[in-house]
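Some structures to go through are shown next.
Taken together, the values in this text are just the output of simple stated rules run on the coordinates, not laboratory data. Just so it is clear, the structure is predicted and the values come from calculations on it, not from any experiment. Cβ atoms are built from the backbone, for glycine too; each structure is taken alone.
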Structure 1
Amino acid sequence: MAENTKRTTKLTIVTPYKKFFEGDVTSVVINTIDGLMGFMPGHPPLIVALRPGMCHLVEGDETKYFTISEGYCEVKEDQIMIICNAAEYPEELSPRRTCKSYTEAYKELEKAKIIEDRAARDVLVKEYEQAMARARARRHLIELHGTDHQKERIAILVEEYGWKDIV
């Protein structure tokens, strides 16, 4: 009889507000500044910066989708630690708040681009671009993995807010 050789690694995802996830997974795929990266048990040690985006993990036979924001990921031995400003499952997201935050960040970005002080302008531009990236990730997660109600609402609100671009 063949032995079950399916290995797992301990994944912990924490934000300043809560421990978002802790458990044994067979894999996790996250959005990093270098693009999507996947990790499985036995991955070599690594530290990587995160970019807002849609991610997923596989726990047993279940795939869970979520978003992360800025932060970092540390991989060592059979342990993966993700520390980020926010992490959310689709059911935790509000379509209206997602569209509103994108629109507000876009308007503020346009104002920030004309600030004469270059250092101040660069800081503000980066801040608003990150806010827009978080909103894009949330929208993408809702459109792909939200409830039917969330999907209907986001489609209506995207039109209402005039938001055309996506991830």
Structure 2
Amino acid sequence: MLPNILVLIGASFVPMILGYIWFHPNVFGGDTWYDLAKLIGNDRSDVSTIKLLSTMLLNFLIAFGLYNLVFHQFALFSIVGGEIELLKTGTAEAFLQEYGNNFRSFKHGVFHGIMPATLMFVVPILGYVTIFEKKSFKYFLVYLGYWAISLSIMGGILCQWGPTPL
């Protein structure tokens, strides 16, 4: 029922690993992203330990938020006011026994990574960035593809292996 912290940490590596592949100049379209982002010179390789740790923290926050989208039974936890013991008795226990493993598949997590996470959060936020920073539609598509794939893989991992048993 509660999120497995190790799985959340593991899912937090997905955007970093995919980002290395997706934005690498020799893998994804050569210098396309660098040109679109207007990165030149040292900007291209300026990665520090602080930036990597900050990225992991942000990815962990994304994973925790996505966990709440992909794992429907987590809503029951909030209904009982966060009292884990209340989930082990009465109606809550009966509900979890009957429905506790419904929609707990990688495929279901991928769906939620794409539909609610990408379409309802990434598209509008990325749209604002693209419009007000005067970026191109191609820039929008490069980032949209990156986040759609990242969130769908993260959602699949979290839905399949994310919850810890009570």
Structure 3
Amino acid sequence: MTHRENLDESSHDSHERTISESVLLAKVLTVSDGVMSGVREDKSGEALVSSLTAHGFNVVEHCCVADGVDNVAERLAEMSQDFAGVIVTTGGTGFTERDLTPEGTLRVLEKQAPGIAEAMRLVNPLGRLSRGVAGIVGRSIILNTPGSTAGCVECFDAVADVIPHALGLLHGERLH
């Protein structure tokens, strides 16, 4: 290998490293009437922040919104505006009347990523009760996870290994 080829490879590796590092941004949205009214602590949101950080993501925003289709859709639209990273929601994916996070998320998504949602559901038998969705809006990936502290972390952990690659592809990296 010549000195020039070495330089070309180092530049290419450096460029890929920069892209990969820049896409590891995350935001967390807790969907909970209880948290918003102050009667519950946001333990699941805090657990997601810790999990994302442990997986190498830089969490740049963590906020809460009350349950409801419009609330979730509006907040996700704001969070995804000009954002290139992963947005993980916690809460509102179950069977109760106020569990409307998937419906709000679907209003915002441009494309669904059913394989990611399915992988999250497979991590635990109770995952079959989750109606959470996953997909793409702009340069962001949105993942719905359950509101339980253990459930949201288990679901994110189940797909944490593929999210950096998915974000790289979404942002124009060609690794194949």
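So if we calculate relative contact order in percent (Cα under 8 Å, 6 or more apart) for every structure here (1, 2, 3), which label has the highest result?
2
Looking at mean count of other Cβ atoms within 10 Å over residues 93-100, point out which structure of 1, 2, 3 has the largest value.
Of structures 1, 2, 3, the maximum of mean count of other Cβ atoms within 10 Å over residues 93-100 occurs in 1.
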